[in-house]
Each structure stands twice: as structure tokens, then as C-alpha cells.
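What follows draws every value from the coordinates through simple rules; no lab data is involved. Nothing here was measured: the structure is a model prediction, and the numbers come from that model. Cβ atoms are built from the backbone, for glycine too; each structure is taken alone.
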Structure 1
Amino acid sequence: MKTQKIKSISIEGVVEETSIASIIFVEILNTICSSPDEETLRAKMKHFEPLHRNWYYDYGFGNHHMWVSRTDTDERIILVEFEQ
């Protein structure tokens, strides 16, 4: 797999300010911002799986992107695009 650098990060939704979900949301954003490429981001996001996946957020990877959605509404809230 060719390592693709992060091209853009779009925040497409909001999270309640006073909930634990907002803290996790910031952790996810920090993880994305501290990852220089797709390979690193994939490895770091695996760390979140046992802690937060299916509780508050779900995520996945496509050919040239990663998405994060809320599990309660299935609303996509973050889109990360990789260089092609």
C-alpha cells in the first residue's frame, strides 16, 4: 500500500460540549492532526477501537479518505482526505 499524506480535514458536524463524547472528539482530532500519513493514522485509530468505537463514534477508510461518524445518528462528523 502506498503511503498517502493527509490532504485535508473537514469537520462536518458538532458534538455536545458537556459530554464525554466531546472529549473523545478532541482526542480523535488530535490523533488526525498528529498523523502525517494514512498508514500512521490507521495505526493510531486502532488504539481507539477498544475504548470508543461503537460507544460514541465509528470510523472507516475508503480508497482516498477516512470518515468518522456518530453512532447515535450515523451522521458523518469528520472527513479526512488523502493525497492521490
Structure 2
Amino acid sequence: MFRALSCEHRLEILEILRYGSHTVTEVAGFLGLHPSVVSRHLYMLFSSGLLSMEKKGNEVFYSLKEPELITELFNIVDKIRR
């Protein structure tokens, strides 16, 4: 899990997903990154057990598996950065 959190882009993705589920394309648009790059980051977060995914038609929506845990992780990251 810590490896998944070691990348600033993945932290930004988690921050975006704190406000609801999104597709790869939506997250890529928010971050200004290519969808293939975002897809790899989302897969890493999913593999680490931080995200869940739900297929709706042709799209896959990613969301936080345990939002309370992510909020606590962000609190810890903020304390470390100070």
C-alpha cells in the first residue's frame, strides 16, 4: 500500500475520488494526463486494495474502497509534510 502512495499523481487521484467515482477518462481530464498513464496509476491503487471498480456498460468507474481510511491517510501525509 505504501508503494501505491509514494507517487504524487496517485495521491491526486485519491483526492479526486474522495468526491465520488470517476472513469479513467474523467480522472485523466482532471489531471491533464494521458488516459493510459492514469489507467496504470488506477490499477496500482486498485491492486493495493485502496479502490473498487464497477463496470457500467462500456465504462469502468473507480471509487475509494474505504473513504474513512483514505481520509486518515491524507491526515498522516499532511502531518509528515509539515
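Among candidates 1, 2, the computation of relative contact order in percent (Cα under 8 Å, 6 or more apart) that gave 40 used structure 1.
Structures 1, 2 were shown, and helix-only ellipticity at 222 nm (-39500 (n - 2.57) for each DSSP H run of 4 or more, over all residues; to 500) at -11000 was computed from 1. Tell me which structure, out of 1, 2, gives 1.3 once distance in nm of label points 7 Å out along Cα→Cβ at positions 12 and 44 is calculated. Working through the options, I get structure 2.
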